[in-house]
Structure 1
Amino acid sequence: MVLNYIWILFFVLSFIIVLIKMIVFGDTTVMPATINAITDSSKTAFEISLGLTGVMCFWLGIMKVGENGGAIRIFSRLISPFFSRLFPEIPKDHPAMGSILMNYSANMLGLDNAATPLGLKAMKELQDINPNKEQASNAMIMFLTLNTAGFTIIPVSIIAFRATAGALNPTDIFLPLLISTYGGMIAGLILVTFLQKIKWDLVLTSWVLGIVAFISGLTYLFSTMPKENMEIVSNIVGGLIIFSVIITFIAFAFFKKVNVYESFIDGAKEGFEVTVKIIPYLVAMLVGIGIFRASGGMEMITHGIASLFNSLGFDTRFVDALPVAIMKPFSGSGARGLMVDLIKPVAEGGLGADSFAGRLAGIFNGSHDTTFYVLAVYFGAVAIKKTRYVVATSLFAELVSIVLSIVVCYVFFG
């Protein structure tokens with residue numbers, strides 16, 4: 001229901017803004033740009049879906065091998081003490097537990113190509129046990145709220161962009177980014193547990209504190225590494241974990257005398273079907289976002305926020321990076337493009353990678369995920385129409401990440 005209103009608002013507000021620009025300011029370019037955005041965004045949505053097809057087929061094929069071989073059941077048991085409290089609706093040893101864990105792991109390692117198929121697999125399994133097939137279950141809401149928090153351990157791509165832009169120390173945003181992204185994740189987790197009346201017993205509290213301690217240890221470890229070592233280690237560790245999972249799944253299935261190839265083909269067929277299902281949802285969301293951006297709506301929001309903080313006498317250096325934070329829930333590529341444009345050298349029209357806004361743009365880009373894209377794709381894959389309060393909890397987690405990003409950027413870079 002919330003997505004319905006948001007989608008309608010994109011079109012209505014865009015139309016009003018276009019009319020004002022044409023009639024009041026005589027802007028004759030805004031209408032063609034907005035109409036072109038419809039075609040361009042529709043094309044982009046289809047291209048994304050097309051590019052996702054092969055990856056979906058592969059990963060859902062591997063997941064089917066893991067299911068049939070029993071490896072996912074073992075994964076589920078390992079994290080059952082923690083996940084059984086966060087997801088009390090999921091039956092013990094259900095494969096959804098393993099899929100959720102693998103999705104989160106892929107996100108943490110920055111492996112987006114693996115995370116999306118695994119997340120869609122988790123949604124399909126959660127839908128299988130959902131009593132109301134048109135309404136998001138509590139488990140789906142918890143899963144997606146944490147998913148859209150965008151928690152990443154090693155922001156390799158952002159470091160690479162900063163290095164390309166000439167940053168003196170491309171990894172200097174590493175620690176602030178971790179603080180902001182995991183702060184947002186924990187905030188989202190606390191809010192959802194409150195709304196779903198989940199009790200914080202000793203086990204749940206210990207797991208959360210353990211995760212915080214683990215992330216703190218990794219933060220210290222990677223913050224002391226040279227840039228070159230960080231990138232090498234992150235690529236090797238990420239690849240090793242993913243490849244080890246694949247080999248483990250295949251080995252378990254082989255020793256259980258499962259036909260590994262046939263299992264893979266069965267899962268790959270599911271991957272193709274899921275990809276086709278999400279195309280209409282993806283087109284709808286990307287077109288809405290595209291016309292709102294083309295009409296100038298996003299720019300108006302940014303300028304409004306800047307004016308507000310100026311009038312209150314606050315330091316407004318963060319405002320230059322704010323478009324990245326605002327764009328990220330709607331479009332990952334859009335946010336990345338804004339960041340790249342901002343961190344260009346001053347001679348090329350940017351503010352520089354080592355400017356306050358340049359550093360903050362990198363933190364924004366890695367501290368939260370593309371909420372509306374994720375919700376459209378994941379709910380579209382299982383035909384959920386009533387999303388309940390998941391938009392609110394996801395955006396709350398992202399808001400906490402954005403606020404923390406600004407605060408830690410001032411703390412670290414003054």
Structure 2
Amino acid sequence: MIRALLCLAVLLAIGPAATAQTRELSASGTPIDRVVAIVNDGVVLQSQLDGQIRMILERLRGQDAQLPPREVLNQQVLERLVLQEIQAQRAARLGISVSDEMLNEALRDVAVRNNVPFEQMPVVLAAQGLDYTTYREEMRREIALTMLRQRDVLGRIYVSPRELEQALQRQSQQADASTEYDVSHILLSMPESATADQAARIEALASEVHARVVAGEDFGQLALTYSQAQSALERGKLGWRQLGQLPQFIAELVATMEPGQVSRPVRTPTGFHLVRLDETRGGSGPMVVEQVNARHILLRPNEVQDDATTRQRLVTLRERILAGEDFAALASVTSEDPGSASRGGELGWSAPGTFDPKFEEVLASLEPDQISEPFRTQFGWHIVQLMGRRSHDQSDEVRRQRVFAALRESKLDEETELWLRRLRDEAYVEVLHP
């Protein structure tokens with residue numbers, strides 16, 4: 001009775017917000033949609049679960065992949081939706097929101113990449129069986145979650161000078177640091193407070209999964225069934241990465257592996273891992289790169305300063321600079337980028353791939369000394385001034401920048417898993433079985 005009342009109270013509380021997902025009862029009184037999980041003060045609906053499963057099944061069929069048992073897929077997808085709901089609630093509490101302007105900009109990028117006129121996107125999506133309004137809101141949610149992870153995870157990753165020097169030394173000893181590795185991964189997660197018995201059971205399961213892979217079972221299928229990593233529904237695929245972009249324990253494994261080889265279970269703070277090297281590619285000599293020298297001012301929206309207010313503040317700062325005020329002086333007292341504010345906003349000479357794609361796109365459109373209009377990236381709102389361009393062979397400074405960025409990325413996967421596990425442990429979650 002209590003659970004039923006709670007479900008009713010939650011549905012009444014979400015009211016109009018759930019209108020798009022929750023339908024009226026049929027004439028016979030049979031519910032067409034229902035709550036499948038209560039997550040703090042929110043819910044996951046059956047329609048959300050069914051929609052996600054339908055998309056994943058279509059993708060797997062397109063890959064000619066063996067479909068996992070329905071109950072396994074239900075569990076994997078429901079857990080992903082629960083984690084998304086937990087993150088969305090945290091983003092809302094922190095005042096992280098995605099304006100229509102920012103959303104439309106992201107949708108235009110999608111349209112350009114797919115050679116589709118922006119105005120035709122509703123028609124193109126409808127031809128693929130996708131509702132444009134639903135697609136927009138899903139993208140809005142994904143952008144907000146990306147902004148949250150940038151704030152909570154990437155912003156707190158620290159690369160020490162010693163780590164950087166060790167990575168540079170390892171790179172100098174590699175035959176070709178630009179070689180890329182296609183890697184798949186299975187994580188059997190372990191609670192932070194796991195007992196010795198729990199750890200032993202998880203280790204035994206990891207050994208069993210390893211034995212099944214060695215015996216010839218499909219790694220991707222086992223990832224779908226057992227992995228608790230964020231890549232599980234992608235059949236464990238991490239994608240093409242250089243060694244420096246992989247978590248260090250994975251990089252150390254694949255550097256000694258041949259394509260097709262699978263590691264024995266490896267324990268880390270997040271649990272037990274199995275790693276497979278699928279393929280390698282590339283490798284090239286030094287390249288002449290087009291570097292840019294720039295400085296910027298970053299402002300972040302928050303609970304008391306929305307997107308429009310933040311943008312207008314930057315418009316005012318830009319006008320003051322154009323009227324003669326010193327860019328560096330204003331950046332040092334207004335910019336919310338701790339890495340560059342103390343240097344007057346200067347970012348130094350940087351190679352392609354150093355910055356957010358939107359940031360690099362704006363830089364590419366500027367002439368030397370020109371200051372951009374305010375624009376939005378996942379980090380916040382910026383104005384940027386291009387100070388110069390040069391063609392340059394990869395110097396030690398550029399190499400250090402790339403290795404530093406790769407080290408941050410290499411820590412991102414594991415730190416994200418730990419962060420999600422903490423959020424999940426702190427949340428109230430009740431799965432409602434039929």
Task: Origin of the derived value 3.0 (distance in nm of label points 7 Å out along Cα→Cβ at positions 250 and 370; candidates 1, 2) - done: 1
- [ ] Supply the structure label, taken from 1, 2, corresponding to helix-only ellipticity at 222 nm (-39500 (n - 2.57) for each DSSP H run of 4 or more, over all residues; to 500) with the calculated value -26000.
- [x] 1
Open item on the list: Quick check on the output: 24.6 is Kirkwood radius over Cα pairs in Å, derived from one of 1, 2. Which one produced it?
Closed with: 2
Task: At a computed 19 (relative contact order in percent (Cα under 8 Å, 6 or more apart)), which of 1, 2 - done: 2
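Each value in this text was obtained by applying a stated rule to the coordinates, not by laboratory testing. Bear in mind that the values here come from a model prediction, so they are computed numbers and not experimental data. Cβ atoms are built from the backbone, for glycine too; each structure is taken alone.
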